[in-house]
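We did not get these values from a lab; they are worked out from the coordinates using the rules stated. Here the structure is a predicted model, which means the values were calculated and not measured. Cβ atoms are built from the backbone, for glycine too; each structure is taken alone.
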Structure P
Amino acid sequence: MMQRPLFVYGTLKPGDVNYRAYLDGLMLMQRPASLRGAALYTQGPYPFLVYGDGLATPGESVDGALVLPRPEWYDRVLARIDDLEGYTPGGFANLYERIALEVESNGVAIEAWTYIAGAQTLALIRAGRMRKVLGNVWA
């Protein structure tokens, strides 16, 4: 599997609680990034990113960070983040899905793993059970 960076936008952003628990000290690179055509929704302590589902307008964007684990830690970090995000490759009840999306960082488009809302989460959003995060920045 290609060792592409991860686009993090919620509790995994540098300085937040899960960054400290899962990523701190293991990164080769981290820098600000954004994803156009995306929005954040929540019903509690963490956000869900929607992209290409009619729940975000093309003019919206989500701000976050591009992070790249050191090569020797990459597989282990990715497996731990998959577990945190409730993602199993090919799983039908995933909380999040991990897909490669093009994000922008320092004026350059970079393909990065991004965790987006899974099908069941999207159904909750569509049913009005989650609120949109104003400004599309998780604080």
Structure Q
Amino acid sequence: MPATYNAPLLAAAALSAVAAALHVGIIIGGPNWYRFFGAGERLASAAAAGRWFPAIVTLGIAAVLASWSAYALSGAGVIGPLPWLKAALVCITAVYVVRGLAFVPFLLGDRSKLTPFVIWSSLICLGFGLVHLFGLVQVWRTL
């Protein structure tokens, strides 16, 4: 009989892995990719000037996202339990959801700062967070 894994956490792992790979792609793609994906002109200009700071920051984000993917795989039952699995999944879920709600203050206040990047990145993070939350709720008792 084949093993069954938690589908939402499998999806969450895939989403975080894609996001990690995209961040690596941004480093490879260079300044135009930094601009396109909303990293800001400061990072794009620094990348264009050959500075290491943008690549280090972006690689750090990719590493965090890759570790989040591993934690989702662990929670899904695909790999063995990682240290502090339950607490880590709660924190990861919370970070995604809170980041996803980042556009709300702009709706209530200064809407001039509500850029397409803020809207899209917030909706993406909120979606990632909800997928994590659905999976986490389903496996909560077994963690």
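Points to keep in mind about this one:
- Among P, Q, structure where distance in nm of label points 7 Å out along Cα→Cβ at positions 101 and 117 as derived comes to 1.2: P
- Which of P, Q yields 1.6 [distance in nm of label points 7 Å out along Cα→Cβ at positions 21 and 69, calculated]: P
- Identity of the structure behind 2.4 (criterion: distance in nm of label points 7 Å out along Cα→Cβ at positions 61 and 77, calculated), options P, Q: P
- helix-only ellipticity at 222 nm (-39500 (n - 2.57) for each DSSP H run of 4 or more, over all residues; to 500) from the coordinates reads -5000; which among P, Q: P
- Which of P, Q yields 0.98 [Cα Rg over 2.2 N^0.38 Å, calculated]: P
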